[in-house]
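What follows is calculated from the coordinates using simple rules that are stated; it is not laboratory data. What you are looking at is a predicted structure, and each value in this text was computed from that prediction instead of being measured. Cβ atoms are built from the backbone, for glycine too; each structure is taken alone.
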Structure 1
């Protein structure tokens, strides 16, 4: 279906140093602009690794981010800064509505931050914002009722009551094991895996996706199986190193409003180091 456009619509996607809109930076941007007459242009002009619009963020790219998008410090060391490309980008999307996937929550706010840092008075006034993820979730709900209807072919009666929801979850899980018994997908490192098999240890690893040391995702494991901080000024650093050089950080966390389980894990790590 041809889009009914009254003005150009620019779909875009960002790769970044992280997910904090207030402090993280763009390391790559791609824009596809659809004109009201149906013509399509893109920035970069041609898709492909040889024509990526990489941006030097001016700060080191955390390894956790590089492992997601594959862009490392060496890849952007000779790339322009956002401030250098900002006038070109601003001109390209000047009269456009903006669209993306999860763009209203992340990409658009972060793009606006970068423009403002570059001294460009970027405004959303008069722009329509099209977030395809929002539409997707509206049209294809990802709640228990929708899962029950899809996998079990039944309507969920008594939704949001504890026992009906619990029984429905159990039935959905059994139905998923059958539904995906022969389905395979590519895992994080490219290997082929079965997404849902009748093995609780395998399913546990798939559901966890990122290995957490605590339940709140404040403490996680890195690739070397070391516990690292997943927030704050020491994000990405090992708990052992931080506690060795900044004993006050432990006291601050233990007295702050962190979950008790997070404090329990932190205390156990400290005791293993110093006792």
Structure 2
């Protein structure tokens, strides 16, 4: 299908050091500039973020510090990239919430005024979510081929979810599940232990303020200590535990924090 373009549309994706749009940096970028006549121009390159790449991020996109050690920092390619994108609208997947803010921050740090207010932003994720609803009613229709009457009644929703799960197992039983990098991470089976591992494994606290790293150790999943081992943070900054316990965090998060702290205290004794 040929896109009807009045000016170039640059599809792009960024790999970064993390998910904080204000502070994290680009480690790889790729643009596919589609011209009104249908011609495409591709620009892909590694970027030295000038800060360490957390292991948790490297495990997702496969880019480590050594891979970008000799790559140029963003400031060195900012003007060239801005020229490449001159007169372009921007397209991508989830770009409005993440990629565009990160890109603009990088340009501003480099002293390049990259303005997006006059550009069209085309986000395929938005269209996906608008057209393929992710509500329980939509799942019930898709998996069970029935309309959900009385949605948002607790009993109706609960019964519908039960039927959806049974239909999912019937439809996907034995199929391999892959992660964002295309690596197998399990199979759908009529086994609750298997389904738990696929849907809830790795949960430390229900609010997601902590997570497990690849060694099964609790790490912070937010703030200035994101990616750091919780018990190690408490050793070097004991006041951080007190701050969290006295702040507006869920009681479940505070309970897990205390369990981690007590576990480390017991080891010391």
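Looking at structures 1, 2, which one was distance in nm of label points 7 Å out along Cα→Cβ at positions 58 and 146 calculated from, given that it came out as 4.0?
Numbers: 1: 4.0; 2: 5.1.
Among 1, 2, the structure yielding 4.0 for distance in nm of label points 7 Å out along Cα→Cβ at positions 58 and 146 is 1.
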Matching 11.0 (mean count of other Cβ atoms within 10 Å over residues 130-137, computed) against labels 1, 2 points to structure 2
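Identify the structure, out of 1, 2, from whose coordinates distance in nm of label points 7 Å out along Cα→Cβ at positions 26 and 202 was calculated to give 2.6.
On the way: 1: 4.2; 2: 2.6.
That value comes from structure 2.
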